[in-house]
1. Check the numbers for distance in nm of label points 7 Å out along Cα→Cβ at positions 19 and 107 across P, Q and tell me which is largest.
2. Matching task: 0.94 is the computed value of Rg/Rh (Cα atoms, Kirkwood Rh). Pick the structure from P, Q.
3. Comparing FRET efficiency 1/(1 + (r/R0)^6) of positions 43 and 91 (r between Cβ atoms, R0 = 25 Å, to 0.05) across P, Q, which is largest?
4. Assuming -11500 is helix-only ellipticity at 222 nm (-39500 (n - 2.57) for each DSSP H run of 4 or more, over all residues; to 500) as calculated from a single structure, say which of P, Q it is.
5. To which of P, Q does the computed value 31 (relative contact order in percent (Cα under 8 Å, 6 or more apart)) belong?
Structure P
Amino acid sequence: MGNEGFEEMILDHYRNPRNYGRIEHPTSAITEYNPVCGDALHFTVNIRNSRIEDIKFIGRGCSVSMAAASILTERVKGMETHEVERIREEEFLKSLGIYLGPVREKCALLSLNALKKIAGGNRDES
């Protein structure tokens, strides 16, 4: 897939986010905020036996942060939490397939940072 295909994938996930919404009674929840650009994402997750059974997110943000959240929630559903903790930032950014400057990288990594906190047991009570 050329860079153009990846850009289209990002736009598709932004316009039609997967796993958008809230889980009614999650086992874990977390909100991540990027003060530089104002992006805010809230994740609700159901984890059973260290496996992510379901995951949803809501929030507001730029196309990159919203698309990255959509892409990542698709990827981690069904994973064990220790697998989520091992996702490397560089690997995730590369999987998006587009060049992002340092500020936009923070937007893309907002969701990964949140999910690593949940996977590691650092959760909000919200």
Structure Q
Amino acid sequence: MAEANKNVFLIDDDPFILDMYTLKFKEHGFGVDSARNGKEALEKLKTLKPDCILLDIVMPEMDGFEVLRELKKGKKGGLPKVILLTNLGQKEDVEKGMEFGADDYVIKAHFTPSEVVEKVKQVLQI
């Protein structure tokens, strides 16, 4: 059941969410790293090379849309897949996230952690 050398990067300001998803992804054999805000995330991403980023939108200092814009700025290919993992479910938020270059959009309340792992596997095609 372990996935071969796939790494996810969780960006969320809620420590409970980080702990829950870290545990669930490790159970499935993923490497996991995390950040509690956008600034910390962008700093870590200078050296980390995750296969997939799970990005919350509502965070202090720098929201997920800003992080996504920074990630995509001036980048051509080679970027990790980005899944917005949020409780913002308005159509406008989903459209904005996809316009900014997210690969998928997951509303936390609608998916169990196991379903989120499956969604990551789908996006990474594993």
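Each value in this text was obtained by applying a stated rule to the coordinates, not by laboratory testing. Keep in mind that what you see is a predicted model, and the values were worked out from it rather than measured. Cβ atoms are built from the backbone, for glycine too; each structure is taken alone.
1. Structure Q comes out on top.
2. It was calculated from structure P.
3. Once FRET efficiency 1/(1 + (r/R0)^6) of positions 43 and 91 (r between Cβ atoms, R0 = 25 Å, to 0.05) is worked out for each structure, P has the highest.
4. Only one of P, Q returns -11500 for helix-only ellipticity at 222 nm (-39500 (n - 2.57) for each DSSP H run of 4 or more, over all residues; to 500), namely Q.
5. Only structure P yields this read-out.
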